[in-house]
Structure 1
Amino acid sequence: MLTIGILIFPDAEELDFVGPFEVLSFVNKVRPDSSRVLVVAETAEPVRAYNGMRVLPDATLAACPQLDILVIPGGQGRRQAMKNPVILDFIKRQEPLASHITSVCTGSFLLAEAGLLTGKKATTYHEYYDDLAAYSIEVVKEKVVPQGKIITAGGVSSGIELGFFLLRELFGAEVSQKVADKIEYVVDVSKI
């Protein structure tokens, strides 16, 4: 069973973390006991996301187990989160043993600040391509950009496609497509 952590912080964009949460959790209905998805945050207190959703974390950064996959959302709160040494240290601690470190939308800036995107191709929200390129990153205008174990997804809804991409990589195209079909998301997972 894969252990997947979805990082949240104040003013994170809801769809950035809820989209991948749904896809990466739903796989258990197609292939039982495939994943355990945890919402992780700096503290155990409820976190208010950008549009007002309040989320109760499953684990704190300090108590979070080693993850197989880390998903980092973006949103307005990324401006503070990307400068938070506790969050950056958590990302750096997870990276060596994780199979995938991922970001959605402007969550790529947290990966950039952690030094994980330098010299790589990456994507982000279209209004911030130039800002991301300033980190010595080759910005690619694609929905999902894999660079080995580091994967970035561009745009708010891209976390859903990121989820399907991860399922395809980990469980095969058939399982990924079944999840897409079951949640009635029209996509050919082989083209993500």
Structure 2
Amino acid sequence: MIIGLLLVGVTSHSLSVLAAGGDFVADSLAIALGIFAVHRRDKHGNQQATTYVALVNGLILVGITAFVGFEAVRRLINGTPEIQGLPVLIVAAISAGAMMAGVFIIGRGAGKEDLHMRSVLLDTLSDGLSAAAVAVVGGIIFLTHGLYWLDAVAALLISAAIAYGAVRLLIDVSHALVHGTVLDFKND
């Protein structure tokens, strides 16, 4: 799915699809690091390992959203290239379906576990909603054969939403690291 998003993003000139692909890359890295952290926590008793993974994930997401936000503003000021709406619509709709299936599989209970599982659930949900919004924009561009600026606006809005969640996550992580604790959402 990541390769498909990145290929369609580049070939269709869609910043919103590239943003989704970059976010999926960050999520995949977070999941891989999370598996390592959980193993480390269980084998070596390092209770903060998953907190550090959430920190890395949050920082990567902030970096991606900063880049996408900058590029979206640049496109809005200097003009947006012609976007191929149909491939954007198709790949974004498939991505939205896959991510929403992931949200169903992970379940709401993951949000009450450690910071890493909370970040995975929030990332998956935001990915699904973002992909659905990109599909709508792709459909509008396809039907109108214009309104290319909507792609940059969608990328900017998606970046802002992801950045908001990432900053909230980083605040929770910094609180946990400063106090030397692991946040436990099971008692909230």
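Quick look at the values:
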{"item": "Identity of the structure behind -10000 (criterion: helix-only ellipticity at 222 nm (-39500 (n - 2.57) for each DSSP H run of 4 or more, over all residues; to 500), calculated), options 1, 2", "result": "1"}
{"item": "Which entry (1, 2) yields the derived value 31 for relative contact order in percent (Cα under 8 Å, 6 or more apart)", "result": "2"}
{"item": "Highest-scoring label, criterion being distance in nm of label points 7 Å out along Cα→Cβ at positions 123 and 179, among 1, 2", "result": "2"}
{"item": "Value 2.0, calculated as distance in nm of label points 7 Å out along Cα→Cβ at positions 107 and 139, assigned to which of 1, 2", "result": "1"}
{"item": "Origin of the value 1, 9, 16, 20, 18, 13, 9, 7, 4, 2, 1, 0, where P(r) over Cα pairs in 5 Å bins from 0, in percent was derived from one of 1, 2", "result": "2"}
{"item": "Computed 1.6 for distance in nm of label points 7 Å out along Cα→Cβ at positions 27 and 59 - originating structure among 1, 2", "result": "1"}
{"item": "Among 1, 2, structure where Cα extents along the principal axes in Å, for residues 67-154 alone as derived comes to 44, 26, 12", "result": "2"}
{"item": "Read-out distance in nm of label points 7 Å out along Cα→Cβ at positions 51 and 163, computed value 2.7, structure in 1, 2", "result": "2"}
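Any read-out appearing in this document is the output of simple, stated calculations on the displayed coordinates, not a laboratory observation. No experiment lies behind these values; they were computed from the predicted model shown. Cβ atoms are built from the backbone, for glycine too; each structure is taken alone.
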